[in-house]
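Structures for review follow.
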Structure 1
Amino acid sequence: MDIERYLHRIGLKSVPATAEGLRALQTAQMQAITFEDIDPLLGVVPDVTLEGIYEKTVVQGRGGYCFELNSLFGAALAALGFQARRVMARVRNGAPQGAQRSHLAWLVDVEGEEWLADTGFGGSGASVPLRTAERDTQAAPSGDYRLREDEAAGELVLERGTPEGWLSLYGFDRVPVLDADIAAANFVCARWERAPFSGNLMLSRHRADGRVSLLNTALRVENREGVTRSVVASPGALHEAMTELFALPLDRATTDAIWARLEALGHLADADGGTAGG
């Protein structure tokens, strides 16, 4: 892990091991490195060794999903002197309880407080660290969040405020996480047909003025003016969106392969007026 090259990749020069430094680090990585599941969509199980992740995200300039993004983030935390430990979460996305452990995040102890820091939950995740001891609403540039205890599940549950009320995102406990846990969960997420990653294109990138996201061909752009929704209706438009809006250095052959995969999955119906969400 070349920490200097990583910091250059995310646009920072130095990061103190403070609460302010933690916030700056998470924000910078989420704005610079896109959440994307291109590898699982195209049948490739992502390499979740640090060497593989670093090569893909820092050297090649690609993005990744939670096991990649948060493993990279954790390596940076360690290199910068933060005290952090991994947690594996059960994704809920509105459900009353989670399923298998399929999400990786971090608990960071800094300046006498513990923070939930997560760079890899895609669109609805918090763009800044959250205090785990706080039960009131915590505001972030990406929305309002809160943490609540689920005693029956033995989990602390992250929720996001929506117009319809609080939406549960995921729940986690404090069971120690091994590299083998991450490797196994990564394989299941990449290959299991009931996981969303092999059957959907999902991209998300936070920006200083909002966020852009893509679900299959449904594009959503959020900024201070509001939300704009549109449909990516051609291979050329997909290539343009992925290389410009999401800053992914992909060649046309790769985006054409993604388009062909979406067509095989029946997702191009979105371009003819389907209802895929952003």
Structure 2
Amino acid sequence: MKLSSHRLMNSPTPTPPTATPPPAGLARYAGIYGAFLRNGLVREMGFKINFLLWIVVELLWFTLQLVFMAVIYRHTERIASWTQWQVVLLVGTNHLIQQLFTALFMNNCVKLSENVRTGMLDFLLLMPVNARFLISLRHVDFGAFVNAASAVAVMVYAAGRLHLTPTLPQLAGFSLLLLVGLSVHYSVMYILACISFWTVRAQGIVWGYYNLFQLARLPDEAFRGTFRAVFTFAVPVLLVTNVPVKLLIDKLSSPLEIVWLVGLSAAVFVLSEVFWRWSVRHYASASS
């Protein structure tokens, strides 16, 4: 008994297993978004006919836009100073931005109203993850990525007809401006979606802004006066598409157009965050 006690007293104390530290911020959110992508793909494959039909519908709509431009150019050589293939490049770029927005953000902005109405927002606000991240990125539309690829194909073809040989800085600038424009649309749409905290249903407002995307398939030079000012500065749908294409085809009247688009993107994003936080502070939950 003495020997056993001595051994017990002198034996090393077992160390508890070290807990695995949680992944760092960016890695954690990347993992969460990866789960969103997997869930989205499973959901799309569960309704394959619906998935294919939406792709076909969007392709037909894109084709009609191109046919519409072809009809216009049968009666004129230019819209303002833009030739036919420059406008086709513009239409393709607008469709690309629209489809990327649809893939990443559109369904999420529309569902914010439903989340407020049904009380699902209560659950999202309690999750140990940034609530805006969850609300903005939970649902991914994979069909829109397919349609975005068709827009890229049209853009490449139009660039070939224009004999464009963009430099690497031009391509990089074009790509960055596409992301900046996408950010503008997302921020404006998120502000409009947050109106649902007071109106309960804001889908009509959100879809109304989405339909304004169609204005951006035309050159900003085709508009004049108050109309052009409103849709360039107040509702910047013209700015978002025209500036990247102008950079690619050397039509920028001034570098200030790029500065204005980038500055607007930052300002609208900050405004959307302020409005979102203010809206949540005034949210009383669906159960109250």
Identity of the structure behind 24 (criterion: relative contact order in percent (Cα under 8 Å, 6 or more apart), calculated), options 1, 2: 2
Computing mean count of other Cβ atoms within 10 Å over residues 48-55 for each of 1, 2, which one ends up highest? 1
Thinking of 1, 2, which structure, once mean count of other Cβ atoms within 10 Å over residues 96-103 is computed, gives back 17.6? 1
Determine which structure produced the value 225 for volume of the Cα convex hull per residue in Å³, calculated from the coordinates; the candidates are 1, 2. 2
Here helix-only ellipticity at 222 nm (-39500 (n - 2.57) for each DSSP H run of 4 or more, over all residues; to 500) was calculated and came to -23000; which of the structures 1, 2 was it taken from? 2
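Taken together, the values in this text are just the output of simple stated rules run on the coordinates, not laboratory data. What you see is a predicted model; the values in this text were computed from it and never measured. Cβ atoms are built from the backbone, for glycine too; each structure is taken alone.
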